[in-house]
Structure 1
């Protein structure tokens, strides 16, 4: 059996291909079932970002971790942090191949996905959502980590 062509390739990185086994249904999904990286370039592994500032003291000083209550506001902080890291490295959201989302309440998944969609547009990396009891600071409801691929050259 030969491998099928990618459903679409990243506009910023032709080595990344989105795989959709049922292309007509891709609009129903907030993620890709699979991502193929051909002759990979360097990889960027990004640690989990929460609504807390990227740089904060350890051990934690709680005054640095004043989170808004809504999942949308918390997710916006998370994706702003991740965007800053990607831009620092000359990458875009379309270079991201893997996202792991951690929620303290699975009912927040739709709000999180709506915010993620504003950052990623129609690019859909692979994704897993995990429900956890708690995150690193009181009041944090979401954490997201990711893997991105640098374009060749």
Structure 2
């Protein structure tokens, strides 16, 4: 029996040691995180804001048919449908009220491209960026977050 009691005591010691190591690791980890927050002036609300779900709204635009710039080498047309992504529900009224102005800006931007500009790698992405910047400039504020082509045909 004496040996059984010794074995039980020996078994308890490693368990206590493991618990102490776990607790010390936890304290060191919490302290490290606290030091990072203090040293960088990061607030928990800033971190939580990044994980909050932001609503996104899409406004489909009507179809566009424009002549592309061909420099006298025939006629090439572009037929495209666009949708505009915005994140503030209040901007829906602004976009709806200025639809004609937005169409004019988009048509003007699309007519500046050649077929080769649009069809080369990265050409469509560049057109999206330019259209987004032109729309936001025409509206005087950053309303449109992204431009999507839902139909795209060059003929």
1, 2: which one has relative contact order in percent (Cα under 8 Å, 6 or more apart), as calculated, at 24? 2
Calculated from one of 1, 2, FRET efficiency 1/(1 + (r/R0)^6) of positions 21 and 117 (r between Cβ atoms, R0 = 35 Å, to 0.05) reads 0.05, and the structure in question is 2
Value 54 of percent of Cα pairs over 19 Å apart was derived from the coordinates of, among 1, 2, structure 1
To test your reading of the models, identify which of 1, 2 gives 0.30 for FRET efficiency 1/(1 + (r/R0)^6) of positions 69 and 93 (r between Cβ atoms, R0 = 30 Å, to 0.05) when calculated. 2
State the single structure among 1, 2 that was used to calculate helix-only ellipticity at 222 nm (-39500 (n - 2.57) for each DSSP H run of 4 or more, over all residues; to 500), giving -19000. 2
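Laboratory data are not the source of any read-out in this text; all were calculated from the coordinates shown. Note that this is a predicted model, so its numbers are computed, not measured. Cβ atoms are built from the backbone, for glycine too; each structure is taken alone.
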